[in-house]
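Heads up, there are several structures right after this.
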Structure P
Amino acid sequence: MQLIDPIIQFHAEIQQIRRDIHAHPELCYEENRTADLVAAKLTAWGIPVIRGLGVTGVVGIIKRGTSRRSIGLRADMDALPVQELNQFPHASQHAGKMHACGHDGHTAMLLGAAHYLSQHQNFDGTVYLIFQPAEEGGGGAARMMDDGLFEQCPMQAIFGMHNWPGTAVGTFGVTPGPMMASSNEFEVIVHGKGAHAAQPHKGIDPIMVAVQIAQSWQTIVSRNKSPLDSGVLSITQIHSGSATNVIPDDASLIGTVRTFSIEVLDLMESRMRDIATHTAAAFGADVSFQFKRNYPPLINHVNETSFAVEVMRSIVGDQSVDALVEPTMGAEDFAFFLQQKPGCYVFIGNGNGDHRSAQHGLGPCNLHNASYDFNDDLLPIGATYWVRLTESWLNKSAG
């Protein structure tokens, strides 16, 4: 593994920063302490800072030489509303809040790269260090763009990275094209007509209508969508009624839809609406249909992905880079950036949880789990990747 020596030597400080952030988690758009810490570190290292993009976002700017070439590196900062089960010294000090997805580590890795880049001039161009708020459901990427991120920081390409539990430390995974799914939610309310359960003919049973809709929706995946296209429609909640002898007025269906393309998403939303509306009408009922598109699919750009793969291979070797990793139906708001700029998002192996001390919770070291903890062995690996990616991308301008 070809890691950068000064970054290795800086490991203890990066780890201290990571654990400090872990102990003080902040939810989306509340990352004030974290943003202050990031801005203070960047400023101390002589890096100019822009604040306030996306409410609590921070962007550091390092410019060397005269080249107009530029690159953006992004780390997310927010935590989750989870009660941490770990009891080691750096466990969360805030009840009901936890860095259960490793954003503390992502922030620390980018800070480690920032420290090195601020002291070494092995590139010609500009690197934008993007510390983004509100990835966990808040759409912080879109908010930063709305506030003028790409106008104030005109980068040519943007890159992101996420730790991935279950894969070995020292490995990377990525794939060109769709890598993570769109995230969407729906709520359909069937409006029937309440009646006594002993006299169902005097009402319009919304529960039976909801059952028919739920069953018919599954034919969208099996009969309307091409078998070669991925799509998931999961009904996760059905609510109706409050008594055993009463047919209620309403019934609701709630859940999520995931796809790897906007075209499949358009198809699924349209068919869901049509099936719900016409099925209800056939029973004499009405529906209220709400479909919310949260995050688009994350689609890596081919050229930027190929470039990132070569950088990863130069650090950890060919055998430790999976360049066709299996996509996941999880979602990530870095997708918003990739709709506007070419770029690539990669996974970095977080191990199987053996790095945790004996004071960890009894659950697995999985993302969004109350026993999770970021693996600090990743810090110099991720920081080295950011540095080598920056140097390679910016120095490519000479050709």
Structure Q
Amino acid sequence: MQTPTLIPEIVAHIADIRQLRRDLHAHPELRFEEHRTAELVARTLSHWGIDVHRGLGGTGVVGIIKNGDSDQSIGLRADMDALPIQEHNQFEHASKHPGKMHACGHDGHTAMLLSAAQYLAKHRHFNGTVYLIFQPAEEEGGGANLMIQDGLFRLFPMQAVYGMHNWPGLAAGQFAISPGPVMASSNTFRIVIKGRGCHAALPHLGLDPVPVASQIVLALQTILTRNAHPLESGLISVTQIHAGETRNVIADNCELAGTVRAFNSTMLDLIETRMQAITQHLCQAHDMDYLFEFNRNYPPTINHPDAADFARQIMSELVGSDNVIAQQATMGAEDFAFMLNEVPGCYAFIGNGDEEHRSLGHGAGPCTLHNASYDFNDNILALGASYWVKLAESALT
């Protein structure tokens, strides 16, 4: 593998950035609670002479670095929140807050962007404005959308916005990027089958919702195999079934809940329509009422072709074209999609490696996202920061 072409000054300061990253990891904060993290980010940016705007989306922070007389501008985004997971790692920088953990690498994302900010503020080899977007509440909070609603793009107009996420399993020193859909929409549903409870020994006196719920679970899977185009992607997952309080009583109601993923609105419309029709007709066939709720949470993350091509060129300069691979679309979701719906840009993956970076004291589980044994790979901090710098400098020539 080609040795990455890193910015020497970033490498020279990376020990401090690594210490900062591990401090963030040790003090994780859940969505909308990122007060300490936001304060650390704002204080660090201000120390480097960067103007700071706070409060967008609650705890969001935007750093502003201007140079020259150009009206060109670019946004670089990192997320800050942690997950409600009990960490299994026992190394020195493991979480100090029970039930909270940086299990998705947002601590690393924040650190990489801060490293880039330090360099950009000192050298300013660009003509225009770089907006450093430190976003709260990516994990199911929709913090990107809230920052937009609070005026992110109105207060800080930019021609393009870029995001990046670490990706376990992709080798350290590699990137992945592609135009078009790269992450699915995230949607949730809730179905309540309304029966009539009775003694389990006298089922003819009631209306048992459990067999109907079972039929619905199976029937939902036919939407993708018999209604959707075979070459279109979608996903329906029933993840919860709740009914009853004791073993000898047929429950009044049975509740189903889960998620739906898709890469376009046509597929999503089909899934929602068929889900409701299946629920309605199966309940009617058994003389039961129902409640159907379908919530569209995050839209699909769709990279703009020109922005993806531009980012690929920058990545290739850093690690060689052979180490910039096609980004395989994932059914995971990302609220950076809201930003891409407003401003052209793209979302890329940076390799987090295959666990070899983990120090003594890590948990027994794999180093995958949303896993209690995960840890961000500090060896990629300088590469991620160098990418942000080269991207901004090349965009603002």
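Read-outs: derived from the displayed coordinates by stated rules, not from any lab. Because the structure is predicted, anything quoted here is derived from the model rather than measured. Cβ atoms are built from the backbone, for glycine too; each structure is taken alone.
A value of 3.1 was derived for distance in nm of label points 7 Å out along Cα→Cβ at positions 73 and 353; which structure in P, Q was it taken from? Label of the source structure: P. Figure out for me which of the structures P, Q the number 7.5 belongs to, where distance in nm of label points 7 Å out along Cα→Cβ at positions 1 and 201 was derived from the coordinates. Comparing all candidates, it corresponds to P.
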